[in-house]
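**Student:** Structures follow.
Any read-out appearing in this document is the output of simple, stated calculations on the displayed coordinates, not a laboratory observation. As the structure is a prediction and not an experimental result, all values here were calculated from the model.
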Structure 1
Amino acid sequence: MTVLLVEDNPNDLELTLHALERGRLGNRVDVVRDGVEALDYLFGKGNYAHRDVTDLPRVVFLDLKLPFITGVEVLREIRADPRTSRLAVVILTSSAEDQDLQACYALGVNSYIVKPVDIDQFFAAIQQVGAYWLILNRPEQLA
């Protein structure tokens, strides 16, 4: 099981990786740091032209406030392509803004999580979300 983590904040990246590791969630976590890199990864372009695009991650943990292309735009591209339209996408963001929440659900996000500020709550949230998407949830078998 692969998790794609799209996160540009080094502190949040480190904490998320540590929480996933500590919870023993996911065999592999691939990390990209901006929206362009996320789309390149998913669609096999740029530095990821060699990647087998049929090997989709089990879940994408996607930040909203990203350089170059926002998380909302990444989500829009994921949902617009038949190869990735049903991919599980979980927004992990510091934004509690209603417009962001509404935009993501309008585009078909699977879950929207506001990152807790407290480190223990952050770890718990990541581990719970990870456990659900990687262990408890039975995914559709995507082609």
Structure 2
Amino acid sequence: MIDRVAYINHDIDDAIRAGVLDPTDLPSDPIVSLGDTGSKRIDTLVHDLVEHSASAGEIVQGDEVGSAMARLREFMFDHVYLGRAARAEGERIETVIRTLFEHYAAEPPPGIEGASEAERVVDYLAGMTDRFCIREFEALTVPRSFA
């Protein structure tokens, strides 16, 4: 749940910074409920989780905040993760991920654990932020003298 809180909000910031989204593109109801900045949304979501989980005895969200987060997540899938810009960049994204996978399969970084070598590498790649992924790809493919 906390991972979802973090990735949705950081991905919104990344999409805005990349020009994939304009802040005015975001659906208004979830933004009104959760906050108009990433830090406000995360604060609202975390406080809601703490308050509702304490009384429920398990990790739960309140109805209003949970619904707002679900609508924001759906928006991100429709407009960013599976949207036009992502589809247009699909081949280049695949090149980045494939290059990193092949590199880490041949030279696994220390500390990654899992059932098989492929699963360890996939888990490692899945945990990367976008910026870290690009830095790693550039370190492997761009000559140092060009950087």
Structure 3
Amino acid sequence: MIAAQGEIKYEITWESLAEHLDFLEKKEISTNVASFIGATTLRINTIGFEDRAATTVELEAMKMMVEKGMKEGALGIGSSLIYAPAFYSSTEELIEISKEAAKYDSMYISYMRSEGDRLLESLDELIRIAAEADIRAKLYHLKMSG
């Protein structure tokens, strides 16, 4: 993780939302924090950067991380599906992790897979995830051209 950082490098000593919030508090950083669990973070921590579907065991591990994060105060699941490795996630995977978050009256937010020529398919996917996971959803960003 440190190698992937830019010019400013810092040690990452936390592995969960609660540990990160504790880190900020110990550094006496005065900030208001509201965090979502990154769907990509779940994939990287479980699968790495591979372009493949999650196994049943990996999906269960991701769901356990969602449960832990929600109990630590996360607001829901966030995805940025236009970037790798995020776009390796299937709709079904996103539904399953969102179902776990939905147990906590949370939200699914997303940068959709496409804001261009596949806009309608991407909107359909967002609606499907929200409906099948029974979770509130928010479209985070939409670029309009013209």
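**Student:** Looking at mean projected area of the Cα convex hull in nm², point out which structure of 1, 2, 3 has the largest value. Write out the running numbers ahead of the final one.
**Tutor:** Numbers: 1: 8.0; 2: 11.1; 3: 10.3.
Result for mean projected area of the Cα convex hull in nm² over 1, 2, 3: largest is 2.
**Student:** Determine which structure produced the value 52 for percent of Cα pairs over 16 Å apart, for residues 20-59 alone, calculated from the coordinates; the candidates are 1, 2, 3. Mind showing how you got there, number by number?
**Tutor:** On the way: 1: 40; 2: 45; 3: 52.
Value 52 for percent of Cα pairs over 16 Å apart, for residues 20-59 alone corresponds to 3 out of 1, 2, 3.
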